[in-house]
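Participant: Heads up, there are several structures right after this.
All of the numbers you see were taken from the coordinates with simple rules; none came from a lab. This is a predicted model, so every value here is computed, not measured. Cβ atoms are built from the backbone, for glycine too; each structure is taken alone.
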Structure P
Amino acid sequence: MAITLTEKAAKHINRYIERRGKGLGLRFGVRTTGCSGLAYKLEYVDEAAPEDNVFESFGVKVFVDPKSLAYIDGTELDFAREGLNEGFRFNNPNVKDNCGCGESFRI
């Protein structure tokens, strides 16, 4: 399996990398937190780590550490705008339960 981006998500990430003026892509992982145990984390990558798994969609590289990959393998990142709200949507086939606030999930 792999980590994939929709075309909208890839365009959004590319736009921000261009504004920053640097960056290899996006780091996607998980951290322990919240009601259900895990939350997604996203940050720009300026330097790859040797252990990173690298996936590419629509010309954008997504870097994932080996520990996070077990929880997010097969996830598709989308970017959506609804009225004044915008943000990433995570279509993760591994999720068994989400917390009520939508900030964390359980595998």
Structure Q
Amino acid sequence: MAHSANEATEIDFFYDVTINGNLVKAGAYSIYTIPGEDEWTFILNSQTNQWGTKHDPSKDILKVTMDSMPSPQTIEEFSISFVEDPDGLILFMGWDDTLVNLPIQVAQL
């Protein structure tokens, strides 16, 4: 994923996936998050190559909440990582003293 520091983060799915019971077709998407005290909102948007936080909500294809948990250590910059899971992967996001996660399963073929 090569992009400038102010472009929206993008994710590419090479297979159809299921996120929170919702089918997401293979393709490229922009990711947005809205951090809250007890939960974060995760937004998947069909428009790519967008600038920062300016996105077209009419192109949101998925919007789910994720429970937050304390981070074992301070995370200086917003970070994203993936951990493999038997059914797919778990997307972890963190910032400051907070972590959230979102399971992503490969859709059944």
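Participant: Computing distance in nm of label points 7 Å out along Cα→Cβ at positions 11 and 91 gives 0.2 for which of P, Q? It would help to have the intermediate numbers written out before the result.
Facilitator: On the way: P: 1.7; Q: 0.2.
Comparing all candidates, it corresponds to Q.
Participant: Quick check: 0 is what I get for helix-only ellipticity at 222 nm (-39500 (n - 2.57) for each DSSP H run of 4 or more, over all residues; to 500), calculated from one of P, Q. Which structure matches? Could you put the intermediate results ahead of the total?
Facilitator: Numbers: P: -6000; Q: 0.
Considering all the candidates, the number was obtained from Q.
Participant: When you work out relative contact order in percent (Cα under 8 Å, 6 or more apart) for each of the structures P, Q, which one comes out largest?
Facilitator: Details: P: 32; Q: 23.
Once relative contact order in percent (Cα under 8 Å, 6 or more apart) is tallied for P, Q, the winner is P.
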